[in-house]
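Q: Input: structures, listed below.
Throughout, read-outs are computed from the coordinates displayed, never taken from laboratory work. As the structure is a prediction and not an experimental result, all values here were calculated from the model.
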Structure P
Amino acid sequence: MNISDIEKTLPNGFRGSVLRKITVKNRAYELKLFLDIDVSEPGNERSETKRGIIIVKDLVCFIVNDSEADILSTIAQGINISESGTVESLKGDLYIPGPFVEEAFRHYFFMPDFGEYIFVSGKDCQFELEE
């Protein structure tokens with residue numbers, strides 16, 4: 001499974017989500033992204049948010065595009081995600097850092113408050129949504 005597969009199961013994908021916490025287990029090659037996810041159906045006037053965790057297994061890389069972006073001091077308040085998708089779907093002259101492995105998925109999250117991207121590459125992932 002990859003992040004795009006997970007995104008397709010959510011009514012709004014990861015658009016409108018808020019990143020709350022990031023953990024990386026280097027020796028286990030594992031990344032966890034803790035998010036508040038908008039799960040309200042399109043057209044519904046009431047917003048419904050649930051907590052979810054993306055667990056990336058066999059992590060290849062995790063990169064914040066601009067090393068000057070101080071996301072760690074901001075993460076306590078949450079970091080807004082305005083769009084998300086495969087790296088291959090990005091258009092324009094954006095420099096996409098590596099390393100990337102051919103059999104690994106490559107996904108991005110855009111943080112509008114910073115005008116920057118987070119890039120994630122891994123070979124497998126799972127998703128947990130709190131009920």
Structure Q
Amino acid sequence: MGFYFWDNHLRWYIKGESENSLAVHFWAHGFVYFSVSYGFKSSKINDFDKSKLDVIKSCYDRIDENKPNSLGVEYGNFSFGSVYDGRFPNCVLLAWYAGNRTEELADQIIAKVRKFQTPEITALFKEINEKCC
């Protein structure tokens with residue numbers, strides 16, 4: 001996957017594709033799988049076979065919210081042996097762990113992104129990009 005730091009988002013997309021393509025975003029305390037980039041026609045995602053989109057959605061540990069221009073959002077789903085495990089309510093609390101338990105947070109982010117690094121998911125992202133960009 002390619003990587004792009006965009007505004008305050010970490011953003012992973014298929015190598016060789018445009019930075020405006022479908023991407024995995026992480027910001028604050030949430031993971032979102034979508035694109036808000038100019039030129040990406042997210043409304044065309046509705047034209048895809050639901051089973052194909054469900055394959056992408058299966059990469060989530062859970063879906064906490066569906067937002068426009070997204071396939072779903074997973075909020076605060078990190079674990080550090082804290083009362084907030086799985087439900088960090090905001091980025092301020094998660095920021096403390098980012099600064100004090102950096103490696104643990106990085107490992108969890110990497111694990112989430114790696115779920116999307118399969119040939120099947122890559123092919124689906126490319127197919128969506130062909131029709132939506």
Structure R
Amino acid sequence: MYRPLVYFWIVHYKSHLVVPQFTPDGTEVHFGDIPKGDVVKIGWYPFSVKMYHKLREKGILVIPSVRPFYELPVIDGYFCIYRRCSIQYGTRGIRWMPTVYVLENSKERMEITEEGVCKVVPNEIRE
């Protein structure tokens with residue numbers, strides 16, 4: 001059992017094309033399948049109640065909310081977007097720890113908690 005998703009990603013392109021992680025019918029778009037060139041902005045966005053119902057029908061666990069959304073411009077062509085989650089092992093079994101949603105460009109990194117709290121830190125890209 002894994003933790004329900006709280007945010008989904010959207011990639012914004014110079015051409016004004018927007019590619020969301022989930023299409024309006026609830027189909028998941030895999031990040032590895034989208035073009036990475038000409039990206040101008042990336043972001044994490046909360047799920048609506050309508051999307052919650054569509055995804056629940058497909059067996060995808062999400063939490064709808066009115067949490068804030070977070071966007072980060074792409075700088076110098078560098079961007080990174082990912083979720084980080086850990087598992088805690090103990091005598092009573094395993095426990096999934098809260099997920100952290102991350103956005104990075106070449107200048108800063110945003111770390112967003114499941115509650116929607118954001119911490120921004122300088123990003124030190126090593127080449």
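Q: Check the numbers for relative contact order in percent (Cα under 8 Å, 6 or more apart) across P, Q, R and tell me which is largest. Before the final figure, lay out each step's value.
A: Values: P: 31; Q: 24; R: 20.
Largest value of relative contact order in percent (Cα under 8 Å, 6 or more apart): P.
Q: Another question about this same structure. I have 14.2, 44 for Rg and Dmax of the Cα atoms in Å, calculated from one of the structures P, Q, R. Which structure is it?
A: The read-out comes from structure P.
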